[in-house]
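Trainee: Structures given as structure tokens follow.
Where a number appears in this text, it was derived from the coordinates with a stated rule and is not lab data. These figures come from a predicted structure and were not determined experimentally. Cβ atoms are built from the backbone, for glycine too; each structure is taken alone.
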Structure P
């Protein structure tokens, strides 16, 4: 992270832990604000890999699950990178700016994914770089988000993952009232101060809770290589193309789609527990006896108490009855409807 930007946030009350803002002095109030008010979050902790060069689109097209030909400065997309066995190594939000492609992912996966992609560049006219320090990235969500973003970029991005740009920033619409702003370093402090006067700054866990509520998974080292894209509903949120051609794991991903072999899906759930659930925690159900019937993908504290989470669960176990955390005697998950159809 740029040191000047970090100093600006510290002066604004930011409390850092593990290179990310965890709160601004009032974590419980920030969590409550996210449920009904407009909130502002620094996303500079997220990994960011840039691909540049005249063959960067063709190179990434042959590596990732989605169709990069549909990306342009006005349209971003969700995307993912799979092993040859079709298991997800990472997922991204991917956008284009000034001819470069930017892949935003979990920070704990950036180094390994960048290194792995670099192994396949070979003679292609492509350069991969760590772009985390090139921009300030801000998340803004809530009832006033549209109005605030419109003031910054002029013309609002209209559809999901649509993007618009002004001299100050680019804006990507994630959902109806949730946006990401990509801001030049020199504009970031003044823009932050303006937005902060009309919204509540929150830590990264609050933003991740909003991602969970939206049904958007974030893969980490704890869940790497556990899921094919459809298990985390990636085709439902537009993260997979079935017409684009070959990429690592493509045959398995396509077979899963067309032969109906999917046995696990990602669900949204609430958990009342005394300790914090974590990505990678196993779930159990009576129909599977001692065998795990699922895994938590992401979990964060809920404004209403307890924890909200995304979990990949055996569909037959969901139909059979109760799903429990960590053991058959553990707390029971309360399944909730996702905001999209799978």
Structure Q
């Protein structure tokens, strides 16, 4: 359904173009794509998994709009002890080659292991990746290689999302359509965070007074969600917590699930009196603060890949204000390699 809606928007004139409010995620083999609601896209490519001792990734970033350029960064992977990196000096350079042709040096510092690529190096990548690309970064003793497997599909999807298909600026499927037909970037969401109302008499006992009715109402909202603690029907009923949101609504929560290295709680906006009409925010909340609920979860126990989301209270509802991942689980870095957002906003 998301793809159908996305393709339908490409039929609109540029002035009416609206990028998917939930962005886009796509991956194929060793490449992945994340495009956000403003139209900015980020494509990340990684080493072939058979070459994990020399982990490397490239990130291509392009904003929406006609005639926008592509920037690129390269990152060397370091997860735990790495004898290859340990022997390198604090600052060093790698020679970049694409299909055997040299494209100069890339200076890198060990403090970050990330470097920007020069415009001619980016151009060489973009020319080769849609076809066959042997991308190498060579030091005195070692060579890091970026896989081209999946690159063409990912870059084509980037062109499609940004409305560039058939234009001279397309990365893959170029054509003669005017660049002016490419949709302009959309503005990020603007969300004004509202404070919760002061507690009223009876708020402390709200969930206990209405516990059974609340549990029954909450269960109707999670039939297709992961909230086993609420729906499993154990010997004891789940604990509930509640706090005042505004004059007529409460925020109710309970733990929903717990796994080996992640856990999630459910949060609902409910009426302060029956009928409660609960509105589910998420069953994956890991942290709550005044005005914001957030999720932060490891993709696996090693902690080399994460996903995050945030929901901001605007006085009427919790709105999705951020969504992002750190890229594939490829042992690039503890905490993940890149920031690949699909939803961005400005919270005031």
Structure R
């Protein structure tokens, strides 16, 4: 599942502050080979400028055209496109699927308004959902399963757990739950050769990447561009970084002085993935060190080592590919070994 883009929220607020007429289109439902997942969004202004995507380019032009009417009238619209629909063929949705899109106008928001509250939660890495009444356009935010009442609590809990936006029937009309879970974060311990292809792969998948390495000769902008680099020892740096349930950590240095403190911190956290580079023999020695440091065996078993899916990888790029593949598999609930 691809999470809604927080950048759209901040851009929407900027456009509204500039006095622009603004609408936002959200994918409500998909069938078959739809190109974008539920919850994907497209931001549009009255001049036809847009940001984001609801179909990977297939129906954007038609949605932008419909958004102009929504901005002018202030009335939301539901649109449906599919291969059986002549309009869909005309605009290029010939992929075998169909999508339903909700286009709604946005109004200038007070500092305590829904969009501002939503953006604050997103920036603070707090899981939050935007709840939209599709009949009235009324919006609210939810943080826990009880925020929609007992009847809808299981659906909201499932939405948060699976990072899955969804449409459902409410007592006052259909509701759309758009989940904004924290952006996945990857902490790369060790600015080593493997990290160089790993970083752009992870960023292409939407991860926020942090490189952690106290060795200034390795951790340089020349090698890693604009990726955030923390040149501190893990026991100093990691307490300042939120190791939450949307965080993965990979230890790549082969240096116990760097890797072990990072692993100890990650295993004591809610990080969803903890991996360490090295052979089985290297890992066996690592396990003994961690036991001597007081790490429980149950926590040690969380370490993915040897790291990565077994792709028969050779060379830094293929090892990096195996690592991001395993992280993705764990994210999607398919990471059992």
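Trainee: Among P, Q, R, considering only distance in nm of label points 7 Å out along Cα→Cβ at positions 60 and 220, which has the greatest calculated value? Write out the running numbers ahead of the final one.
Mentor: Working: P: 2.5; Q: 5.0; R: 3.8.
Going through P, Q, R one by one, distance in nm of label points 7 Å out along Cα→Cβ at positions 60 and 220 peaks for structure Q.
Trainee: Determine which structure produced the value -6500 for helix-only ellipticity at 222 nm (-39500 (n - 2.57) for each DSSP H run of 4 or more, over all residues; to 500), calculated from the coordinates; the candidates are P, Q, R. List each step's numbers first, then the result.
Mentor: Working: P: -6500; Q: -3500; R: -10000.
Structure of origin is P.
Trainee: If Rg and Dmax of the Cα atoms in Å, for residues 260-307 alone is calculated from each of P, Q, R, which structure is the one that comes out at 14.0, 45?
Mentor: Values: P: 12.4, 38; Q: 14.0, 45; R: 9.6, 27.
Matching structure: Q.
Trainee: Same structure, new question: If relative contact order in percent (Cα under 8 Å, 6 or more apart) is calculated from each of P, Q, R, which structure is the one that comes out at 16? Don't skip to the end; give the middle numbers.
Mentor: Numbers: P: 19; Q: 16; R: 11.
Of the structures listed, the value fits Q.
Trainee: Comparing Kirkwood radius over Cα pairs in Å across P, Q, R, which structure shows the greatest value? List each step's numbers first, then the result.
Mentor: Values: P: 20.7; Q: 22.7; R: 21.9.
Comparing P, Q, R, the top value of Kirkwood radius over Cα pairs in Å belongs to Q.
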